[in-house]
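Some structures are shown below for you to check.
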Structure P
């Protein structure tokens, strides 16, 4: 939980050999249930710019692009961009 009503999914990785089995959807559903039980009404996720597996996944789950920011762990010579997405969640 980030603040009252605001939750975030920090990392959700899946073995590429296990794609299209519904595993990512089940993991996200479980995380969402936990966050709803903690009082979340909106859910945020960061996806690295150019991640053509993650971006369509989250968009298919109802996340909408909000803004971009420099990656958290960038060193002085790195310019990774994170795209921030948000969706409303309800019980």
Structure Q
């Protein structure tokens, strides 16, 4: 994926990490990591599973809110042919 994005001349951040905070705690309770953020606008989450499920779509929607992005692509390489979902907040 990184090679293809580079070949297309797109800028991207790979494994873009963000800290998770809870309520008023000053210290992060963990981190989340998006597979790619492309051009600072599109979140790309990659999977290699047989079937995409609602939990995977919920993950992307959660990441979109956390990263303050509007568009996400959920791409699955694990089925017989590539499948993807475009999610928008």
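Here, each number is a calculation from the coordinates, and none is a lab measurement. Quantities reported herein were computed from a predicted structural model and do not represent experimental measurements. Cβ atoms are built from the backbone, for glycine too; each structure is taken alone.
If we compute distance in nm of label points 7 Å out along Cα→Cβ at positions 6 and 70 for structures P, Q, which one ends up with the highest value?
Across P, Q, distance in nm of label points 7 Å out along Cα→Cβ at positions 6 and 70 peaks for Q.
Comparing P, Q, where is relative contact order in percent (Cα under 8 Å, 6 or more apart) highest?
Looking at the calculated values, the largest one is P.
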